[in-house]
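Every number here is computed from the coordinates shown, using simple stated rules; none is lab data. Everything quoted here is computed from the prediction, not taken from an experiment. Cβ atoms are built from the backbone, for glycine too; each structure is taken alone.
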Structure 1
Amino acid sequence: MLTNKSILITGGTGSFGHTFVPMTLEKYNPSRLVIFSRDEMKQWEMAKLYGDDPRVRFFIGDVRDKDRLHRALDGIDYVVHAAATKIVPTAEYNPFECIKTNINGAINLIEACLDQNVKRVVALSTDKASSPANLYGATKLASDKVFIASNSYAGAKQTCFSVVRYGNVMGSRGSVIPFFQEQKKHGEVPITDPRMTRFMITLEEGVNLVWHAFNDMVGGEIYVKKIPSMTIGDIAQSVAPDAKQKIIGIRPGEKLHEQMISPEDAAYTYEYSDYYKILPAINGWSQDPKRINDGTLVAPDFSYSSDTNPEWMKPDVLSEWIKENKQKIGKI
């Protein structure tokens, strides 16, 4: 699939890119893997990891700049769209900037991919895009809708677009695990509400989901991996068992529980062994046998939420994962 192909990842110096790039280089040996991002220092630091590897290229640019995207996508076969404004409070207090990146940037990328005849595009989404309660989630829902609908614009072109959606990435930069690790030095960790639940996924699982989407997609699908949930209290206990838990209340824009598939999407959602697939409600695509493949339609009242999830991660499992991955937690 990706072997000997040219791949570009937007926001490629982020946590996902730091895992996607080495895994993809090892498994598929692409001819070219381009990291497109706007931070020159992060690119400089990341470039040191790959030395003189001719397959890895770096391209300074911003998804807000369509002309720059057009230039970067010349000769590219596959695109992973990971660039986004992601921090919930940051989006709440800087809404114009969040919209420019997450929605306008998505439109710029789609148009540039169509113009450059890119084969397949997978956009990274979030559980916060399902029944959004904050601006970040709302912008990602809009982005998801735009990517899905853009399959109608391809016309005779071969370009197709799909989305992968997943929850809290364990140990990623800016996430709760490294935050708790830092706070436990003071003898206590602040938690919003002990009842709060979150989906848990590793970066490696996220990469595998993107690979699967590239291989399976017809266009317009949202792929949702089956992953376990944890309460925020159990996460804190796993990270800082000896620290006091201080309840501080839910921050602006936060939910008590996250959702990846809403009841409204149930009519278009199919279940597979280790993931779900939400098919487009438009153009009759949800009835397309090629998109459905061997999936089973979920129940009419189905939803996939972190509090009613049948799969739960135990604190000792997370504690063991933290020990095994302590060198990279919060670093990428």
Structure 2
Amino acid sequence: MKGAFLYREEQGKVRCTACSRYCLLNDGQTGFCGVRKNIGGVLYLMVYGKVAAIAVDPIEKKPLYHYLPGGRVLSLSTHGCSWMCKYCQNYDISQRRDTSGEHLEPEDVVRLAMESGSDGISYTYNEPSIFAEYAHDIGILAKKKGLFSTFVSNGYETEESIRYLKEFVDAMSVDFKGNANDQFARKYIGITTYSPVFSTLKRLKEVGIYTEITDLVVPVKGMGDNEDDARKLARWIYENLGPNVPLHFTRFHPDYLMNDVPVTPVETLEKHHSIAKDEGLKFVYIGNVPGHPLENTYCPNCGRELIRRFGFQITKNRVTPEGLCPYCGEDIHIIVKKKSDEEKLYAV
């Protein structure tokens, strides 16, 4: 464990500022996440240096489609989470409130990333804001070695945590669930409102952290797949973040406490895609449907296919090194991973 940065003393207690729960903790108390504890008036991160899961992933899995496509990231997590999603596919990690894990100091993580040939490090699988101090120490070292850092987050950060994260986080994937419907959030996630997530997205734009947005479309009638909610979400993104922010509608698969809910019909995802495009978003994707044409990137001006994907793998990439469409010169608003002779994924 290690002393935390994201907290303040308040009324003889400590107030954790890592997430929007703002847990106020007595001596000996642990926050909702299960990994941040008040010990003698000091907040400690109990999982500092304790990795619950680690693997090398394509960056498309995060999903980040417009940030260094074709890149590889060393992905890691601890235990614990700031949410309690009833359908979490990583529930054995996120919903476990313990402090076990493989001991890896920040230097160990950076070394493993370099040895694996990764381009960066992704803090993912559980909610990384709850282990922000550990991620921070890794990320600062990684940046010195030329590695980038990404968060896969529920967006429940605070103003304080965003200021802290901007020191090392280069890109973030913010994952909505159920079209940002507050009723859905209360019943299936354990939060009262999505308002803090919208605030986070505005702050990410302000501090310059590259952002993509995911919406897990859960077919719970009237809540998790409501078309009006999808339209409101797309319109909010357009009006507050702009038309070039990628939006991914991903397919739900039954898991954890929601095995009785079926997979999302592909037709529902296609309708959501159409709605978001109608609202003016230029880059809208369908996820968890390998081989679907709407996994691919198309030029918003001439309509030509530029990046073809199958699941998390890129099979064709024709975006220029400047991030432009080679056919009409349109800016695709993509940060391009540089070519090398060995990278066949850029073959035309």
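Quick check: -9500 is what I get for helix-only ellipticity at 222 nm (-39500 (n - 2.57) for each DSSP H run of 4 or more, over all residues; to 500), calculated from one of 1, 2. Which structure matches? Could the numbers behind the result be given before it?
On the way: 1: -9500; 2: -7000.
That value comes from structure 1.
Identify which of structures 1, 2 gives the largest calculated value of FRET efficiency 1/(1 + (r/R0)^6) of positions 284 and 316 (r between Cβ atoms, R0 = 30 Å, to 0.05).
On the way: 1: 0.05; 2: 0.95.
Across 1, 2, FRET efficiency 1/(1 + (r/R0)^6) of positions 284 and 316 (r between Cβ atoms, R0 = 30 Å, to 0.05) peaks for 2.
Of structures 1, 2, which gives -0.57, -0.82 when log10 I(q)/I(0) by the Debye sum over Cα atoms at q = 0.16, 0.20 Å⁻¹, for residues 68-147 alone is computed from the coordinates?
Derived from 1, not from the others.
Quick one: distance in nm of label points 7 Å out along Cα→Cβ at positions 140 and 212 came out at 2.9 when computed from one of 1, 2, so which one is it?
Answer for the origin of the read-out: 2.
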